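> Structures are listed in the sections that come next.
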Structure I
């Protein structure tokens, strides 16, 4: 993947809403005992080509570390006008529901 490809992808997302799928599961003794899925929705601003050039210049090679060409936890946040959903799910792991379930399972004696 190149910076040019990242720029092309961001132009496709520009002014549109897209969804991210995020899921996690807990297995115990070889069986899935819990699963959780979330689908955050992100709306990109209708930014100018000039803004996009500055963004790519500023973010540099870091844009290549994410599948969409942005890292919302970094410079990529400025690309969005609306974000609906759990932040941790957006960056790849629905951490809060996972931790809540692990705490419940531990207090119930299911996990050590």
Structure II
């Protein structure tokens, strides 16, 4: 028999996951108005395509050719990613307003 504490933890986790999925599907974001390819997977989004060693560069190139310099991609579990290679936007992000745009902690750990 499963303990009541374990049942409560599982119920809370399942409820939280269901809430996150429903919010991602129902609540709209400003990035939803940007053009972008359909997501190949709800679980992985475009992450596998972006970081694929064999076809990654081809995917990056096709984004610019099909959708322009600013593209909306999907993250894991339907989250939004902003993908840009616009020189003015990159200047703002990297040089002018770098304190506003923070890198994700996982990225800074990975890039070291």
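> Here relative contact order in percent (Cα under 8 Å, 6 or more apart) was calculated and came to 22; which of the structures I, II was it taken from? Spell out each step's value before the answer.
Working: I: 30; II: 22.
For relative contact order in percent (Cα under 8 Å, 6 or more apart), the value 22 is produced by structure II.
> Here Cα extents along the principal axes in Å was calculated and came to 59, 31, 31; which of the structures I, II was it taken from?
On the way: I: 57, 25, 18; II: 59, 31, 31.
Working through the options, I get structure II.
> Given 4.4 as the derived value for distance in nm of label points 7 Å out along Cα→Cβ at positions 9 and 33, which of the supplied structures I, II does it correspond to? Intermediate values should be presented prior to the final figure.
Values: I: 3.7; II: 4.4.
That value comes from structure II.
> Which structure, out of I, II, was helix-only ellipticity at 222 nm (-39500 (n - 2.57) for each DSSP H run of 4 or more, over all residues; to 500) calculated from, if the result is -10000? Intermediate values should be presented prior to the final figure.
On the way: I: -10000; II: -13500.
Working through the options, I get structure I.
> For which of I, II does distance in nm of label points 7 Å out along Cα→Cβ at positions 57 and 97, calculated from the coordinates, equal 4.1? Let's see the in-between values first.
Details: I: 4.1; II: 3.3.
It must be structure I, since only it matches.
Computed from the coordinates by the stated procedures, all read-outs in this text should not be read as laboratory data. Please read all numbers here as calculations on a predicted model, not as lab measurements. Cβ atoms are built from the backbone, for glycine too; each structure is taken alone.
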